[in-house]
Structure 1
């Protein structure tokens, strides 16, 4: 059985087409179940857009490892692309590759076999009995979105709606029992802050990062169900829990290993999986998170690295030392910076220069939204730097 039906594969091509050429949102053929028409003459794609679209599919589906017939740029029709992608989907020897969402440094390619992804989807389906429709709030080309808004709905025969442009009151009005909303921490936190109810019979999914404690407590008290999924691009899904529970439950085909996890694959072969985080085991099936191994933190569903950002700030003219950390829950959900200037530096001018540099050189999740300029480091009562990553020129 192919990993994706032709209908789901055609819809996936459409989502990536709109990601690369968003002007096509109003194209009369974009809503067709099966795309048709010449890429240039009917869709108006230029050569650079076609190259970007082809490069994405070549990389994710590892198309160039197979037959030369899978080279997409030799074809001019969406139907021909669909046929080539269909061949790759059916080839069990070709893995799927997903990019990490880290916003600092180059993204990393993470490869997963089709059998492994099907194994996960089979289990995830057991967590959502009675599901009737999926609402997507995350991009489908990252592994979380691909599993929950592409593979899983196709496996269960569920329609998928794009909720990213829906106003919250309108989405709330549209929700029905059996709806599954696949979101991310920032979206759920905003939902909770507005005090919107989570209706009975609906299921909310969160991944890519933890919820703020206040948002999790709010959702725990709502009539609808909610699942928090833990995993990464490198490992795929690992465990799940419900709001209010301290520990995650390990997926059934995984068990603790000496350095990471042991995966029992569908064919019975075992494989060791390295972990991106430190886990504290409560027993053989339950764990809590105890920090990233690479010191990354989550901002809006993206991995960012405060120590690296601090080092870059410390290299700016007029800066002697810099620290960056996530805001505390009562401060917000972004990053916060503390800078000690070189002697004689004019503070307001430095602050303005740093904010201008931040806006021009850092991605949105990396940008500190609060910047303190002070003559002394942020020390606690015993003279230690409190909760900051130190960087000194």
Structure 2
């Protein structure tokens, strides 16, 4: 796709760059209860000072129960020719179970939005290539080689809805209120070093993993080259893309537990490592050495949703916490919330008096908060490295 087609700069913001902008929000219902999009819209739209109308988006998990066994491919197309070419390609390499437009409502101030489309898809069985790997190859192929087409999400029983506009406009455009999910992510964008366009809006997704991000990844070049060596292609003009692919690489392909993955992406400084127990020093130095090109530098806070292997909500900030991240848990401990600001939680309490919080806290810098479907809050983001983990270091 060509980002120039879908960029619109509000006059009052054309010369502004707010490097600490962007609003991120997300939550998970531990018991799997499906919520409509009302709550996540409220959480995001209250952060309107963190956006400038150049991008917003939502990701919902559990929204397609009738097609839960198939990959839900969400597309943006420039035109009908691009759409037809991609759909014919899908028919050649797999099975299209259902193909249809994503319902939208075009606001009066949006000119020529892209064609939004979804296809529920099953790849042909191959003895040598797993289904997930076939989908990864498909996403990389379409996004790099099919002009006028872009796959914005590719997981099962989930979907990403994003575009160029204010958060309330994108929510209205896709009618987010009509979808029901047990886990939601949301993002309102204030692009700084990259263009504001439909494909560049957040969340970024690959298979079951979606990421929303506030900040700037200064290690983008190193991360991108590292990912290229594993077959990932970064084509979307924004640093957040590498975060989504790194989570897929480490968690799904390398089967590394989420707390260890977070230590690889945001490891403690060597001065901190030297003060730890010998076994922890060895483990962390090995993690840093093995995944040195996966380490994320620069200021960031991220919220990640994944369904591999268990639906999980993750929050993580950089090692100096140069971007805000706030966590909360409901009074009944059934819902874990993450946001850029506590205002998101206050908004929920104002809208619904029954929405009360048992605790609201600030996770430590560089420390992951993890909540899993059916299990609850696994890590609060206030633990020391390897705390609550069964760690065995050989030869120490």
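All of the numbers you see were taken from the coordinates with simple rules; none came from a lab. Values in this document were obtained by computation on a predicted structure and should not be read as measured data.
Points worth noting:
- Test item: log10 I(q)/I(0) by the Debye sum over Cα atoms at q = 0.11, 0.14, 0.23 Å⁻¹, for residues 45-124 alone calculated as -0.40, -0.62, -1.17, pick one of 1, 2: 2
- When relative contact order in percent (Cα under 8 Å, 6 or more apart) is calculated for each of 1, 2, the greatest value falls to 2.
- When volume of the Cα convex hull per residue in Å³ is computed for each of 1, 2, the one that comes out at 137 is 2.
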